[in-house]
Structure P
Amino acid sequence: MRIGELAGATGTTARALRHYEQAGLISSERASNGYRIYDEQAVVRVRNIRYLLSAGLTLDDVRAFLPCLDGDVAAAAPSDKGLRVALERLAVIDERIAAQTEARDRLAAALRERIGGRIRTVA
């Protein structure tokens with residue numbers, strides 16, 4: 001299948017697919033006209049990549065899951081390496097949330113000092 005067909009089948013863009021290919025997560029053959037041609041298994045692989053990315057992993061993180069990208073990633077037992085990568089990413093996300101929460105709280109406090117009860121904080 002060509003890149004547009006793969007993009008349509010997986011709900012992504014041709015640009016994202018080229019990015020995944022450049023990152024070494026998917027591969028294609030080239031037709032005589034230079035078009036990328038993907039096999040049917042690429043649909044499963046791209047859906048798994050998108051699943052992992054939507055869970056908060058990065059493309060670099062997804063590389064740890066290369067051996068299982070052609071199966072059911074969501075149902076498969078994670079490898080030790082996969083668990084380690086996921087736990088590390090979770091820690092990074094938690095740190096970012098904590099930093100953003102702290103920044104929000106500082107800003108809300110500063111605004112309360114300046115304008116009193118005229119603002120409502122969002123929890």
Structure Q
Amino acid sequence: MTPTVRRIVANLAVDDPAADAPFWTGLLGLETPMDMGWIVNHSAGTAQVQLISRDATAPEDSRVSVEVADLATLQSVHDGAVAAGYEIVHPLTDEPWGVRRFFVRTPQGVVVNVLAHG
């Protein structure tokens with residue numbers, strides 16, 4: 001199965017995600033569809049950026065989030081990552097905010113959050 005990617009979002013490490021809101025929403029006019037305190041998503045259509053202080057459930061912070069089409073695709077990507085020998089940093093997890101996700105480390109060390117909405 002070829003993964004169907006729905007979106008890719010940069011996860012920018014910051015001390016206080018709320019502190020940058022005036023820049024993203026005021027200056028650039030983005031909306032804020034998600035604010036969980038530790039992670040805030042600002043967007044305009046398909047353009048998105050996430051500010052993250054510290055992931056609430058994972059042992060490391062991801063630098064990018066990749067949303068795939070559905071849970072079956074997510075399982076396929078996870079199985080492919082394991083078969084290829086990539087390091088799984090955070091196991092497949094059903095998160096309380098409605099996503100299933102896992103973190104995988106690329107060969108160059110970038111931690112990627114791969115997710116699907118459940």
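Given a value of -18500 for helix-only ellipticity at 222 nm (-39500 (n - 2.57) for each DSSP H run of 4 or more, over all residues; to 500), calculated from one of P, Q, which structure does it belong to?
Structure of origin is P.
Among the shown structures P, Q, from which was the value 18 of relative contact order in percent (Cα under 8 Å, 6 or more apart) calculated?
Derived from P, not from the others.
If log10 I(q)/I(0) by the Debye sum over Cα atoms at q = 0.09, 0.17 Å⁻¹ is computed to be -0.41, -0.85, which of P, Q is the source?
The read-out comes from structure P.
Any idea which of P, Q comes out highest on distance in nm of label points 7 Å out along Cα→Cβ at positions 69 and 85?
Biggest value here belongs to Q.
Thinking of P, Q, which structure, once distance in nm of label points 7 Å out along Cα→Cβ at positions 61 and 109 is computed, gives back 3.0?
P
Values in this text are rule-based calculations from the coordinates and carry no lab data. Only a predicted model underlies this, so the values are computations on that prediction, with no experimental measurement involved. Cβ atoms are built from the backbone, for glycine too; each structure is taken alone.
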